[in-house]
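Each in structure tokens, the structures are laid out below.
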Structure I
Amino acid sequence: MPARPLNATAASLLGFLHSGPKTGWDLVATAERDIGDFWSITQSQVYRELTAMAQAGFVEAGERGPRDRRPYAITEAGRKAFASWVEQPPGPELIRFPLLLTVVFGAHVPRGTLAAHVARHRAIHATRLAGYEADRAAAAAAPPGHGPSAYAAAALDFGLRYERAVMDWFDALPDEINGGRAG
């Protein structure tokens, strides 16, 4: 067991390393692709956690390769630390929706500015929803055994439902917030 509890970022990296060694760069790209829509991990966090996990014996650094990139592999101690972390109940989710913070103080924001912020965020969520719908269609078209795992499919389903709920919220905003624009 580590001296300090394994945090979600470190645990995520260990989870990604179960499929084989990866460089810090690979881990950043994997995190962005696989969990980036609901969990953010920065490049600096990745390298900081890799250093700490190497010191704790959870990962082993390989030989430096092209562009001075070093692959890391999970150790048996890392697998045990991950297994211990993943068995714990997840903590409560925290809503960090910057637009909501602006909306709360909307009385202090010029109406056109607030409407522009809302329109920009609505477009972002519409694009994300379209991407999830494309992912779902691709999964449905995949040959048996080649689609996403049940776990990835559940995460995709959450993303679809979340984005639909957000789009419903945008559509229900009063004119004083959305500038009188229809969704």
Structure II
Amino acid sequence: MEPPVVTPLEITVPAWIFRALRDELVRDIGKLSSTKVLQQVGYRTGSSASVAFRAGLNGTVLEMMQSTFWKRLVEFFSCRGWGTFVVDLDHPGLGFLTSEDWAEAVTDEVDRNASCCFSTGFISGLLSELIGSPVAVLEAGCRARGDRACNFAFGSEQAVRDLYGQLLVGADPTSP
């Protein structure tokens, strides 16, 4: 299996693009609407990125060993400048992707309302397309909000909703 490659249809932009997009959208359409738009655009982009992820595979994604899949996913994001993350699959019904250098969280100041909306949608779209069924994603921690790392929880819609409810009452998202 070849490592993921950057395709000719991909471009490199500075990570600050996320901050500029978020700021402009918030100013023009408001916080809630901008969050929704960024997640939707991220989802569509992530779905389309599945083609690049599959490039060079000798078979289908579902035929890959789980460890190979996660290694390839980490490389896929890393070689495109998104950052690196650690995969945690030790929680029933949920997985976590944790990154201390996630590109969308690049900021010059802590904003308690910040989140990696585009990334949340992108990861959801990519994983949903790759496995052929819906994967919900929730950012449970964000460096731009002052957290140690960006922490993306993923799983079924119900599992992610349950986690969101736990977060609202102050639970630690990574404790089993």
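Observations
- For 11.4 (mean count of other Cβ atoms within 10 Å over residues 103-110, calculated) the corresponding structure among I, II: I
- Entry that produces -14500 once helix-only ellipticity at 222 nm (-39500 (n - 2.57) for each DSSP H run of 4 or more, over all residues; to 500) is calculated, selected from I, II: II
- For the set I, II, ranking by FRET efficiency 1/(1 + (r/R0)^6) of positions 31 and 63 (r between Cβ atoms, R0 = 30 Å, to 0.05) places I highest.
- At a computed 1.29 (Cα Rg over 2.2 N^0.38 Å), which of I, II: I
- Taking distance in nm of label points 7 Å out along Cα→Cβ at positions 47 and 71 as the measure, the highest value among I, II is held by II.
- Taking relative contact order in percent (Cα under 8 Å, 6 or more apart) as the criterion, the top structure among I, II is II, with the largest value.
Readers should treat all values here as calculations from the given coordinates under stated rules, not as data from a laboratory. Bear in mind the structure is a predicted one, so any value in this text is a computation, not a measurement. Cβ atoms are built from the backbone, for glycine too; each structure is taken alone.
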